[in-house]
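Multiple structures follow.
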Structure I
Amino acid sequence: MPIIAAPVVTPEVPETPPPVDIPEIGYASITYVDPTGRRWPMTDLSADWYTLANGVSGLGAAPYELTADPHPRGGSRLRHVQPQARTIVWPVLVRGADHLKFTANWRELARAFTRTLREGPGWLEVARPDGSGRRIAVYYRDGWDGRGQTATGITWDSAVVTLWCEDPYWLDLQPVLVHRETGEGVDYLAPYPSVSSSQVLGATTVTNPGDVDVWPEWHITGPATSIAFSATKRVRGGDGVVRTVIEEFTLDMEATTHGPLLAGQTVTISTDPPRARSGTGENLVAGLNWPEAVLWSLPPGETPVVFQLAGAEAGSAVDLTYYPRYETA
């Protein structure tokens, strides 16, 4: 059966300001993106606002809370590791050609940060000179206040902003895309005996180049009557032993109010949060094989996975999308 694999798609990345040496991460260009999508360059020293490198913190490895149990032979044994929310300290200098211009810049940038508390997170983006980049979702916590010193607050002032990150990991700016599609079936006897499967789109190996697990999103295009995905993973149990397990889930379209996927119809399955929606917005989560279903994550490195569609025909396809996650900027 022909399998068509699409290459990784690299989206266009907006221009970034010149790189500046930032503690913890070295030379990088930083941009803050507020909830409206407006981009605020933070390392352009010729702009009316920019990051003060001295005092930046919170860009390194994520904080963790460790749970351990006493061991009868002495010491303790690690039972659970829980990533904690991250705090980033971000000093910013704001200036203007005169007092009115400075005041306008100060108020506008303050609004860009504080509106995250009402409209959803902003994003702190870190771009490297080689074109790679990472970002993290941030909420304003406190710190937008001036120095309160002589000469400040007239044409310039600085604030030490604290940003709170509910997810402590950095996301790659570019998604990883995996595409599998059913090819045209063939005549069993022409030109010689051959077989074309209508079930399995393929067993493949998916690589997660990040530092921690990612929770992918699946986009399925019909025809299909049932959708099944499985992954073979190495998992550390509560007893500390690492075992090989197979995690899998199935979405039976015939068990939903939607019915089988017809040609061109789509379903999107999200693993975090768990969700299954048709292309027209119908909730299909009841069609998952609960309680056995495991909407699995992809650990760092290579993971053998199998995509399987029952009732697949030419045009049936599976697209897997995820953003690698990293410990540091």
Structure II
Amino acid sequence: MDSAQLRRHKATALLILAVVALYYATARLGLLQQLVRGQVTPLWPPTGISVAALLLFGARVWPGIALGALAVNITIGPNVPSVLAIVVGNTLAPVCSYLLLRRAGFHNGLDRLQDALALVFLGALGPTLISTTIGSSALFLSGALPASGFWPTWSVWWTGDAMGVLVVTPFLLAVRWARWPPAAGPLIWAEAVALATCTLTVTLLATSTGRSSLLFLVFPFLIWASFRFERAGAAPCALGVSTLAILAAGRMTGPFAHHGLLTNMVTLQAFNGTVSLTALLLTAVVTERNRTHEEIGRLCAQLSDAVKRQDTGPHRAPPED
């Protein structure tokens, strides 16, 4: 084995260890909001981290996902067969998301409308059914989950995995491609602080009162973030809004009070899904519009330069009779 191959193997090993560490750390954070059996939570960041890691570094990091899932579930699973089944489901789901997204020509920059739609349906809502069904079935077959609790557990599991992809993956991709704005003056930073403050305040208000209609107050701020800051602003805002809504649902306070677990998960999934769709789709449309505008400006400048060169070029004398 030559030195170049050795360096590649070392880099891959370090990436896998980093994925294991991030998976385990964020899983412990997610378990603070567990709603079923101490292991099913309405926000599971490791799924979003897994999809982002696969998109950024390729399929070579999948062992890190499996090892991270094993490290987390070995201490909370009911028995070894159930733990292994859950690990398989938690590994298959992000890998399937990655393969489907790559097959669809997904761009990590999330700069096209089709990328946003692909992440929602091919990355989040579809493949997470694999981990949800395998995990819930494993708990049921092991006797750790009664028959009456299967569908509520299934709904929480699907909500957690799908929201992990919808809110965590875009945030990580935005951070990966974010660049320090070269011409950002104090007014831009003041606007960004105002946006963050207003979004946080309104979301706290909406999730602490008992009126579900107040949840819609957050959408003008998501639109603001998408138009003014594109994915660099919309992704963090969507992550913050969804996290606060999940915390309220976990405590069963505000609009999530006085309802059953299944009802709250349906409401939470609908709200967070709408938040993510608004942020992703609107940001993609705005980014495409801005890119088209820049391309038109570039072409107009080239045309103008060509016309100027034509006007200032040498004039040929008319032919003599």
Structure III
Amino acid sequence: MSGPTLVDVCSGAGGLALGLEQAGFEPRLLLDNDEGAVTTLQTNRPQWNVLHTDLLDFDPAEHPVSHDVDLLSAGLPRVRSSATVERADSQMEERLLKAAIYLVHAIRPRAVIIENVPGLAHSDEYQEFREFARAELAHLGYKFTWLVVNAVDFGVPQNRKQGVLVAMKRDQTGVFCPPAPTVQEPTTVGMALGGSMASRGWKDAARWTAQADRPAPTLVGGSRNRGGADLGPTGAKNTWATMGVNAHTVGDAIPGPDFDWNPATGRDGMVKITVEQAALLQGFPETWEITGRKTARYRQVGQATPPPVGRALGHALVAALNGGG
């Protein structure tokens, strides 16, 4: 028996789609406008139907496979706070949010999930979008829920809150119940990366693992028109420094046996996180290959939905879909 089907837009490195696949969904169509992300998707899942196109240019009439699916999922570029609304790309991010809602008109899935900043679920700044979504979805016969999830509650070694809109067809689905945490204790950075740090014989790996005794702060990918790769804003960098990590850059390689870890001497005495390690902190499996150059690869990782979050939401969606008439 085949599983429920999905269309995933703004797929990025595939974190949300991968998690939904792990929960039993069968991706019918994925799309993204970033060539590197499309290559990542095709590299890891050659059987997936992946389009290199912008959501704003996507016409489902040209892709009948997108019709009559169970789920439309969207891990959209982050809408910005009022402090950055004058940026040119902030308007694009808001247009993508509305485009995802308009896409519901065209393909009429049984369920919809849109993931973005936590404030989208409750902040006054996003009240206009919530009202827009409510009016459009209610008109189409959907009941909907806003919730905030934290990746750390689902085994991801990172404090990462996400705002999620879940909408379900009133006459075809049961009740959606938000996923309960899947772990009782958080996974720390050391627990997630200890084996990786020791893999080249680094003599201080065990000592570093013991000091990296908390979840990571939120990884931030940034946008294509801004700077190089680092692990986030000043507050996040300071938290990383307490774990002996230089968060001002992303490493090229795991430390070898001769690296002298001495954070007291400054950044040069701190270890750096590689793109592959950042992917582990985002909950990707070790086998998931992120393609492209370093900064572009890190951007894919930082912008992704952690797969364990997608999996937990997916299981909750499957339960609601199966509860329908």
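One of I, II, III was used to compute Rg and Dmax of the Cα atoms in Å, for residues 103-246 alone, and the answer was 19.8, 62. Which one was it?
Here the read-out was taken from III.
If helix-only ellipticity at 222 nm (-39500 (n - 2.57) for each DSSP H run of 4 or more, over all residues; to 500) comes out at -2000 when worked out from the coordinates, which of I, II, III was used?
I
Coordinate-derived values only; no laboratory data. Source: prediction; values computed, not measured.
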